[in-house]
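We did not get these values from a lab; they are worked out from the coordinates using the rules stated. Please read all numbers here as calculations on a predicted model, not as lab measurements. Cβ atoms are built from the backbone, for glycine too; each structure is taken alone.
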Structure I
Amino acid sequence: MYSISSEKYAPYSIGVALIFVVVLMSKSPVYGYDWLQFNANPQHSGNNTSETIINIGNVKNLHMIFKVALPAVADGAPVYLSNVSTPSGTKDLIFVTTKPGHVLALNAKTGAKVWARQNPPGSCRINFGSTPCYTTSSPAIDFNRKYIYAYGLDGRVHKYRVGDGFEISGSGGWPEVASLKPFDEKGSSNLSIAKAANGAVYLYVANGGYPGDLGDYQGHITAINLANGSQTVFNSLCSDQTVHFVEQPGNPDCADVQSAVWARSGVVYDSNTNRIFMGTGNGTFDPVAFLWGDTVLALSPDGSGLNGKPLDSYTPVDYQLLQNADADLGSTAPAILPTPLNSAVRHLAVQGGKDGLLRLLNLDDLSGSDGPGHIGGEIHSLNVPQGGEILTAPAVWVNPKDKSAWVFVANGNGISGMKLSVGKNGIPNLGLVWKKSNGGASPIVANGILYYAGSGNISAVNPTTGAVLWKSTAIGGIHWESPIVANGKLYITDESGNLTAYAPGS
């Protein structure tokens with residue numbers, strides 16, 4: 001576990017993310033760390049402070065160590081577990097979920113398959129048409145390092161042993177229901193795991209709709225208590241009904257349709273407020289009727305709200321324009337930011353959207369009106385500097401040299417680096433430092449180096465200047481795929497169905 005804190009910044013807990021393990025090999029300790037979920041931790045900050053092998057001096061020497069063909073496209077980010085006991089010995093493993101529902105464990109040093117399972121679409125067809133159902137989700141690994149969880153195209157989340165892929169079923173309700181209508185509800189977001197203040201550990205599964213915004217879906221999250229398998233459902237439409245809805249007409253059901261939780265980060269946990277946050281896209285906003293389209297929602301870590309509503313909410317004043325233009329606020333999720341001690345706002349996040357705006361939100365009072373159901377109230381807003389809609393997850397980094405907090409946002413128009421500062425009356429704001437026109441998917445930072453992938457290329461840049469430190473054009477197209485860095489290796493999947501790995505050489 002690691003955390004960021006300083007005299008200048010209030011304590012900012014990253015949470016259980018990169019877990020160190022020690023094994024004895026040839027009488028010498030070998031150290032490794034883990035990348036257990038999307039963008040490393042429950043906040044999905046994308047900031048890896050545990051990496052030491054790839055550094056500013058040798059990143060220019062990154063070279064391909066393997067490229068392996070997967071059985072199908074893995075349209076998301078891998079996860080990584082070091083020193084895993086498998087039937088063929090102890091190995092570092094890379095795990096991916098493919099669009100047709102494969103879960104693969106690969107040797108992280110060679111790319112060789114260790115085990116594979118699949119929960120395929122079967123007869124599931126999108127909106128009862130001809131296209132097979134698919135997922136763009138990524139798996140998550142339990143903090144106990146024993147199990148990996150992956151979304152299946154049967155609408156359930158499945159639990160496997162990390163070493164051999166044996167599926168846990170029957171006990172504790174596994175596999176757990178995440179959707180009763182996977183033909184209309186897509187598992188888009190990456191799975192998340194967080195440990196709440198009371199010690200309970202929850203797995204979060206988010207569901208939205210398929211491209212085209214057709215069919216009967218309400219947008220919901222399922223929070224699963226990993227100790228006993230119990231679950232709580234929160235629906236963005238008809239939130240007073242905490243159940244999985246069935247296809248219309250049926251019971252239970254909701255007459256309102258087509259709001260979604262589909263951002264790459266899915267559900268974000270903030271340890272300072274002990275709440276989870278997510279954004280919704282599209283759908284009606286009418287809090288009296290329990291409808292929460294184009295809204296940031298705050299819930300308890302177990303997925304519950306209060307009296308059928310979220311604990312808090314933020315909805316832009318122009319929510320109806322967003323709905324009319326299909327400009328989802330929830331195309332990305334809140335990114336938690338550390339705040340300087342001279343900030344009047346103690347707990348802060350930045351929220352993007354398809355409208356190309358970045359909004360700073362007070363996590364203690366999202367709308368500034370003390371409770372859910374109000375509109376407006378953002379602390380600060382600015383257009384994403386490179387222009388264009390935001391469909392990716394920002395990366396958040398604290399520069400160890402001056403303790404400044406940074407946000408990096410990549411999209412189809414480019415990538416920009418912004419620094420957090422505090423203005424008059426202690427009000428925080430974001431200011432542009434650099435931008436580049438070469439765009440891509442969700443970025444990450446590892447050991448003070450910023451990585452991101454675009455179609456046909458992956459780059460490493462200086463996070464304070466944007467200067468390119470290294471670039472490879474040896475990968476395929478990129479959709480939602482994004483890189484990870486773990487124990488001296490850089491990994492990326494692509495739209496050609498490959499997993500490619502790089503490591504520094506002489």
Structure II
Amino acid sequence: MQPSPLYHLHVGELIASPKPAVISTVLGSCVSVCLFSKKNSVGGMNHFALPTAPGGAPSDELFRYGSSSIPSLIEEVCTMSHEEPRFLSAKLAGGACEVGGQPSQFQVGVENIKIAKEILAAYGIPVIGEDIGGTSGRKVLFHTASGRVQIANISKKVETRKIKVLIVDDSRTIRDLIARILKEDPILEIIGQASDPVEASDLLKSLKPDVITLDIHMPKMTGVEWLAQLLPKNPISVVMISSLQMQEGNEVFKALELGAVDYIQKPNFSEIPIIGPIIREKVKAAASAKVIQKTARKPLLSRQPSGELDVRTILCIGASTGGTEAIKAVMSNLPERIPPTVIVQHIPPVFSKAFAGHLNELCPFEVKEAEDGDELKISRVLIAPGGKQMKIQKTQTGFCARITDDAPVNRHKPSVDYLFNSVASVIGKKTLGVILTGMGADGAKGLLEMRKKGSRTIAQNESSSVVYGMPKAAFEIGAVEKVAPLDEIAHEILTILSSRYAA
């Protein structure tokens with residue numbers, strides 16, 4: 001008997017499964033609703049951080065809030081179980097008076113518990129078990145088929161190592177704003193601020209930050225110029241915090257090429273409730289990410305398998321943190337004549353077009369930001385636009401990309417799962433799925449659906465991934481046929497395409 005697949009749930013995500021599965025998460029002041037149908041052995045679980053979404057919250061962040069996450073979870077479980085809400089049962093966990101492993105003076109946990117009970121009561125769903133409140137965090141395991149919940153308290157005595165952050169920006173106002181945002185998570189410690197790279201270099205003689213937040217345009221030296229000097233000597237995780245104007249696209253991509261882990265837009269005061277949690281999450285993720293510096297890559301085209309490639313196969317790629325460089329490494333080592341290709345990279349709207357243009361200059365085939373109705377053609381690569389969803393639709397002559405404003409999937413818009421699920425449903429086995437570096441699990445379940453339909457599948461390995469989240473999640477649920485280091489993935493793609501042509 002095969003063991004039930006294990007899924008790890010991050011903040012702002014929900015998972016529902018029509019088949020037996022185990023869902024795990026770690027909670028502080030956050031709350032999880034474990035919802036299940038005993039009759040049909042179907043269950044689902046969410047993980048939200050705050051009770052109610054503020055006005056203007058972006059659609060891809062709504063699952064961070066109980067007011068949006070809980071109704072969506074109820075809808076998912078009802079759809080899968082074919083039950084009305086009143087026939088479901090719920091168990092609650094979390095809501096401690098702590099954030100990031102440290103006590104909190106705020107009543108976030110109390111408010112999260114309150115909103116969960118109010119919404120469940122409104123739907124007529126009974127709460128038949130709870131482990132809530134208190135001062136300790138919890139590790140939770142939810143067995144969807146039986147509704148069983150296992151909870152282990154995380155001892156307060158275990159000290160959480162703080163993440164030390166150095167803020168580099170020429171604007172005092174922005175430095176103070178970033179510091180204010182980061183200080184809301186006790187695990188993040190501001191150990192210094194610098195107004196330019198020269199001052200930052202002096203601070204590094206005595207400070208040892210885990211993460212640096214870095215602006216691009218500064219006096220004396222740009223952030224990108226400093227990175228080129230810094231990272232070969234000090235491989236420190238760097239998150240670029242930029243104004244994200246289109247004209248800065250090349251500078252941001254250069255920073256990522258040099259080894260910066262991630263990037264995000266500069267916030268203003270009114271955007272703190274929306275962008276603040278995202279900045280904190282990116283900084284914490286960067287602390288555990290690999291710093292992969294720019295190295296001279298040898299072209300792999302000399303290793304291209306002999307013979308024709310099967311260009312009837314649709315190539316589908318998904319990536320997140322570290323993905324812009326990973327995608328570039330793969331695509332720049334493919335020949336001029338490749339199958340129709342669709343790519344989802346978690347990326348802000350302003351940068352998806354710039355990223356496509358950047359690849360178009362590097363590659364021997366066409367790369368463009370996808371537009372609604374774009375035909376999937378040989379030697380054309382379509383990049384999903386930021387802030388939108390992309391799926392595949394069959395046409396009279398082949399297939400096209402449909403760009404929609406559908407809701408986020410796994411908090412993401414564009415979502416890899418959204419694309420991969422449509423590929424599995426519409427195309428089936430004449431596909432090749434590739435999942436690259438990224439935080440979280442977006443794309444794992446979609447890749448599994450592709451493999452079930454006969455698709456060949458590849459995942460990036462741990463040692464070459466900036467963040468080994470998405471490939472790991474896909475591997476753990478059996479979605480991956482072949483694991484390879486980044487420098488070998490183009491070769492693996494060509495090998496599969498060559499063998500398919502011969503078949």
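Here mean projected area of the Cα convex hull in nm², for residues 270-349 alone has been calculated and equals 6.0, so which of I, II was it run on?
Of the structures listed, the value fits I.
In terms of distance in nm of label points 7 Å out along Cα→Cβ at positions 150 and 446, which of structures I, II is highest?
Ranking I, II on distance in nm of label points 7 Å out along Cα→Cβ at positions 150 and 446, first place is II.
Among the shown structures I, II, from which was the value 15 of relative contact order in percent (Cα under 8 Å, 6 or more apart) calculated?
Structure I accounts for this read-out.
Matching task: 1.6 is the computed value of distance in nm of label points 7 Å out along Cα→Cβ at positions 134 and 214. Pick the structure from I, II.
Value 1.6 for distance in nm of label points 7 Å out along Cα→Cβ at positions 134 and 214 corresponds to I out of I, II.
Starting from the value 17.1: which structure in I, II was Kirkwood radius over Cα pairs in Å, for residues 54-229 alone calculated from?
Label of the originating structure: I.
Thinking of I, II, which structure, once helix-only ellipticity at 222 nm (-39500 (n - 2.57) for each DSSP H run of 4 or more, over all residues; to 500) is computed, gives back -500?
Structure of origin is I.
Given that percent of Cα pairs over 34 Å apart, derived from a single structure, equals 29, which label among I, II identifies that structure?
I
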